[in-house]
Structure 1
Amino acid sequence: MTLAWDYDRVSMGRFLVRRLLLTVPVLLGVATLVFALLHLVPGDPAQVMLGDAAAPEDVADLRRRLGLDRPLAVQYVGFLLGLTRGDLGVSLRTNQPVLTSIAERLPATVELALAAMIAAALMALPLGTIAAVRFRADPDTVGVPLVTSTVDFVGAAALIAAVKLLGIG
């Protein structure tokens, strides 16, 4: 009995190590995608920060301070090194560190996520019980897909309403 337990522990350890090692290329891929998207967006970030009425000399100075005048490969390496230090850069909109903006909004995000999980559990537990008790009955074959799609639709509508109310988009 002890041997089986040790084997399971070793295989779980290998599984966890493999999963942790696989996060490195995933994170590198996500960072590369974010960097590429930031540079594919039309317009000059320095011009956006200063506005259309800014003098060309001011725009050139800001581009130099932000490092936008450096070659793309140098910018990419600097971007990756900044990420390893936890430096997510400066917001073009608010001109404050992105990490500060995230920290300010994190409590509300956690509160919203917890509320969503509680609401989902309150709906899922009774519906799952009904579906298990009445396996392949009408509530199971019709109700579950209906409830699932309704939850998605209502969630999307709530997200759109929140974006409009907050003036984000």
Structure 2
Amino acid sequence: MAAAGSGESLSPALLQLAEDCKQEGNRRFKLRKYRAAIESYTEAVTQHPMMTTAFTNRATCYRMLQEPSNAASDARKAIAIEPTNGKAHYILGAALAESSKLDEGLAELHRAVELLKRGKASGSTVDRCRAEIAKYSKRRIEQSEGEQRLREVMAMETIHNLAHAFVA
């Protein structure tokens, strides 16, 4: 049985075409032509629907364009093909956090660190993921503090309104 994303059942010509499209996407990405890179990665997954790297690369482009819902969608597609893909979990976690789904995003980012370490990813990749965890953990704390302040203000308003009701 073929490994996830191997494309073993595709013809060599289709595999090569998909790889060429992915490489063109990589070239465009390096030039910061993210929309053009998305087109190349889209062509790659059209030719080779199990090419996880094309999905994760396209998801990265969507993140660069600040389109977290599209990034999350592609990351989920990569995870469906290859559940232990640390990069896909990393992108999904960041995209969810960018969409204000902080708890879900942080859970995915923690999962990504474990998968990246297990997969022997470079230290810089793990460090970037940990930096995202720190950033979004801080945001989550600030959000919780804001929610607590809002509850306190609402309680004070209620007390104030009740006090006025007794005086009237």
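Since every read-out is calculated from the coordinates, none of them should be taken as a lab result. Predicted, not measured: the structure shown is a model, and the values here were computed from it. Cβ atoms are built from the backbone, for glycine too; each structure is taken alone.
So if we calculate mean count of other Cβ atoms within 10 Å over residues 111-118 for every structure here (1, 2), which label has the highest result?
Numbers: 1: 10.5; 2: 18.5.
Comparing 1, 2, the top value of mean count of other Cβ atoms within 10 Å over residues 111-118 belongs to 2.
Can you say which of 1, 2 returns 10.2, 30 when Rg and Dmax of the Cα atoms in Å, for residues 63-118 alone is computed? The correct label is 2. Calculating mean count of other Cβ atoms within 10 Å over residues 31-38 for structures 1, 2 picks out 2 as the one with the greatest value.
Here semi-axes √(5λ) of the Cα gyration tensor in Å has been calculated and equals 44, 17, 14, so which of 1, 2 was it run on?
Working: 1: 44, 29, 14; 2: 44, 17, 14.
Clearly, the read-out refers to 2.
Which one of 1, 2 has mean count of other Cβ atoms within 10 Å over residues 23-30, as calculated from the coordinates, equal to 10.1? Clearly, the read-out refers to 1.
Thinking of 1, 2, which structure, once relative contact order in percent (Cα under 8 Å, 6 or more apart) is computed, gives back 13? Let's see the in-between values first.
Numbers: 1: 9; 2: 13.
Corresponding structure: 2.
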